[in-house]
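Read through the structures below before going on.
Every read-out reported here was derived from the displayed coordinates using simple, explicitly stated rules and does not represent laboratory data. Just so you know, these numbers come straight off a predicted model, no measurement behind them.
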Structure P
Amino acid sequence: MKQYIVKVYNNRTKWYNQKDQLHREGGLPAVEYSTGTKEYWVNGEQITKEQAEQLAKPSCEGIVVEIDGRKFQLKEIIQALYWIFG
């Protein structure tokens, strides 16, 4: 389980890691303002909401599986297909 240091102010709440850097995982914001504005941070670096959500997705990257006595290391492949209709 991840441990955070949470600091609550009048107009915002901030989550920090053990190195006192703004940090929060799981696609959740590390800073939430009373106005509803949210900021996403990982190890002291600000990232976008989309980047935070991508980091929160589970991955099979690097897992080793054995099939018929042979070992394979999984690698995630992202493909995009574009269909052009003319």
Structure Q
Amino acid sequence: MANRRRLALVEVTWRDIVSDSSWTPDDEVDKQHPADCRSVGYLRRWDDDNLLLSHTVNGDGSDYTTIPSGAVSGVRNLRRAGARTR
């Protein structure tokens, strides 16, 4: 594992777009709202534009999810005090 930096493990709550391209009656369309979402991962960056999470890391690379900062409603640290780490 090259580049092994410590990243905070967090749960992010955020709102996502919901769309449907099928023909939908107006009374059903009027009931629709954005989806409330939760994502768990390692916080790589959070700035005015976006929040960047990695879910699986190995030191050489990772997967990622980018969430617009304006869609983020909360970030909670998941690492317990005294949790065992290497």
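Hey, mean projected area of the Cα convex hull in nm² derived from one of P, Q reads 7.9; which structure? Going label by label, the one that fits is Q.
With relative contact order in percent (Cα under 8 Å, 6 or more apart) coming out at 17, pick the structure among P, Q it was computed from. For relative contact order in percent (Cα under 8 Å, 6 or more apart), the value 17 is produced by structure P. Taking -2500 as the value of helix-only ellipticity at 222 nm (-39500 (n - 2.57) for each DSSP H run of 4 or more, over all residues; to 500) derived from one of the structures shown (P, Q), identify that structure. Working through the options, I get structure P.
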